[in-house]
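Structures follow.
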Structure 1
């Protein structure tokens, strides 16, 4: 029998690491950053400069680092206000502050059990296993430097936690309110997330994950669940029960001959316009903050397509540092700590898929290129 979580004891954990993707913070950072992201793929600098053109539109600065600083501050504030005595660190996979440097700081500060919050809510190679591969590589490097061994665990996927879903319901309602009053009740909802190769989507999730067996594997199933939950919340708030919605994709970056998840958001806007839809709201459920994939691919590229079509659109905000999300992180942390101590607690999740697993299986979300060791798996 599980119990409602009341303890603020983080034991056995003695640190939390906010782990994110990273991004350039000056024009001269753009190509080196993209070299980090694409290392091992043999892409020439000239091509990377072309790929990075959307960063240059924003002065060579990605908003992701500043948004992570905001989330870091919000987490520390929430922990302090709720009597949770746990230091919070921040590191990135692809730009400063680099993961290995932050883990070195954590070890030198005397911490040994680290819980990791990755800024990705869903199962999948890029959103989960690759972070765990980076953790394993960094830990191996630090052991080679003679530093004490760290045990690192990753928080479970939080896509269906109320602290992630409910802020998006409110953000969608706010975006609907931006549309002309005459089209709000008939506006379509386009739930967007990062496109990935179809083969990667089909292998996402653990073999025993209940999301498997639904169309698209765990990655698509989990996004569909969030889209449904948000759409139902919007319907309840507005009284519009049959508003059409669809899960669509954005930010494709692969070779043209490799099948990726579709439809693309811009193609979807064209389809909506052709079908006579009066307006649309883009809801970026695949992203924790308003970083470059949101600012460029939605606010710049997709809005330009909508303007070309004459289709009124609005864009919902991501959860960012919403207090309900920071509270959810605290709850997930304490839930995992209690579980490690053998204390049964209620695992909070909305919808039908249930709370995700704590520890990933070895076969979870396999590396599409070269198998590599990954931290936090059984």
Structure 2
């Protein structure tokens, strides 16, 4: 048995999200968003390298030693899968393992709005799930894809780096491709995807101009495309996509995005006060005609106003969700204010809750 498995079992037993191993430091677990030290000796470079290499494919070892960092997936049968990153730092080798549950939770089990299940049943278009690293984007996307897998009779093709949640074919045929193992790049896989008869395409991350361009083309040509971006709000996501392109191409990109965008789901994770877990607060922008017109006419600064008035279409603002979670006693008011965009609005919700006690 690999020595590192003891740390994986500990992470799983405590319900943590990440395991950090770094030369010159004790191991740490991320529990409910905070790092906690494990009672273990300080790890030294050579012993940690030997521990890590015990579970690492030879091709990934070679890549790491040539470049100083590498990503891959690892599975401990009966426990969980892990998204793995090795990197070099000034004290030596370091690694981060993100636990990926073996069981995919549904939209309902995650406490997410039912509207997200409806996105899985769209015929075509682009759906983006955004947020900072560690905000639960992959978990949300997995729930949406799982709903499609159970309720549709189509071909789902995923392109990931690395593969995180494993989807067993249910109602759909599911083919999952890992960048670096099954394909050279997101770009190469997306080019090939259009010849592979997919109905739904999941692009793990839209990292560069060409990947974004190909994802837009796939959405415009009758495919349902899901992907992620590291942005903090729905309207900033639209701007980010457009700004990636040269100025002379932006008008055409606006037109393409206006035509294909179906939804942007932007999420932020909070620690719960009522139980040892975390909860996602979501901002949801739906691609209704007024949204498309604002994108096409370069008036994305008006999108927050549409979010405020679009509840009948399934839209919601991040601040409204934060206020709801504060009023229900789910999240700490101090955390709420840190993440709020309209701090006065959230402070009013805090004051109202305190007055009601």
From the coordinates of one of 1, 2, relative contact order in percent (Cα under 8 Å, 6 or more apart) came out at 12; that one is structure 2
A value of 10.3 was computed for mean projected area of the Cα convex hull in nm², for residues 177-328 alone; which of 1, 2 is the source structure?
1
So if we calculate Cα Rg over 2.2 N^0.38 Å for every structure here (1, 2), which label has the highest result?
2
When you work out mean count of other Cβ atoms within 10 Å over residues 41-48 for each of the structures 1, 2, which one comes out largest?
2
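Every read-out reported here was derived from the displayed coordinates using simple, explicitly stated rules and does not represent laboratory data. Quick caveat: nothing in here was measured; it's all calculated off a predicted structure. Cβ atoms are built from the backbone, for glycine too; each structure is taken alone.
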